[in-house]
Structure P
Amino acid sequence: MTILEALKSITNYPVSQRTITRIAARQGLSLTTEADAAVLNSRAYRMAEADVMAWLVVAPNISEGGVSFSLSQFERDQFKNEAAQIYIELDNTESTYGYKGEFL
């Protein structure tokens, strides 16, 4: 299985190859790379996976040629939660927020 096939297997909803190509490129992935265990567990692939899920949250319901594709609100919520968990898990930025006082 390639990275393209792995990302498409996240859902049965027809995510366009253009969308997947853009997401993979942003993460530095080649869609023709073999998706072995190391790739599937890599930060770049997991971020791409989360990006696809985030895209699915706002994907339109479509109907063409008598065939309809739609995502229920439950499915959208599931994708949103899974993507958020991946983003939180893989976020490398250390930010400290709060009041530091008026004399700094």
Structure Q
Amino acid sequence: MEKIADIRAENGITFRLRLVRKGECYGRNNCLTNEGEPLVEFYDTRFTFDSSPSGVMLGQFTGGRYYAETLLKSGNAGLILDGGPESWRMGAESFRLAQSIIRNWLAR
């Protein structure tokens, strides 16, 4: 079952998180297969651009794709998903929520 969750950041933007486990597809048009550790992708839900392998509309990919463990070990001060758009940032509160969701996903 696909692991997807939405988080509303402090700036009002809802980001969609998607867990990509080993063997699952990801990337533009889902043309890549994860051969390693679980990844987490971040999408901006204001835009209808990318969809998951099962057809769920994800939004616009922010350029933020990280190893799940890296996100869990990186502290909780926030996350800059892309250095360009000022809006693609998560503050400490929303990033802590993202870490909690990721922790729960990996525990299952």
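Here, each number is a calculation from the coordinates, and none is a lab measurement. Quick caveat, the model's predicted, so the values are computed rather than measured. Cβ atoms are built from the backbone, for glycine too; each structure is taken alone.
When helix-only ellipticity at 222 nm (-39500 (n - 2.57) for each DSSP H run of 4 or more, over all residues; to 500) is computed across structures P, Q, the figure -15000 traces back to P.
Here mean count of other Cβ atoms within 10 Å over residues 53-60 was derived from just one of the structures P, Q, and that gives 14.0; the source is Q.
If Cα extents along the principal axes in Å is calculated from each of P, Q, which structure is the one that comes out at 67, 32, 20?
Values: P: 67, 32, 20; Q: 32, 30, 22.
Attributed to the structure labelled P.
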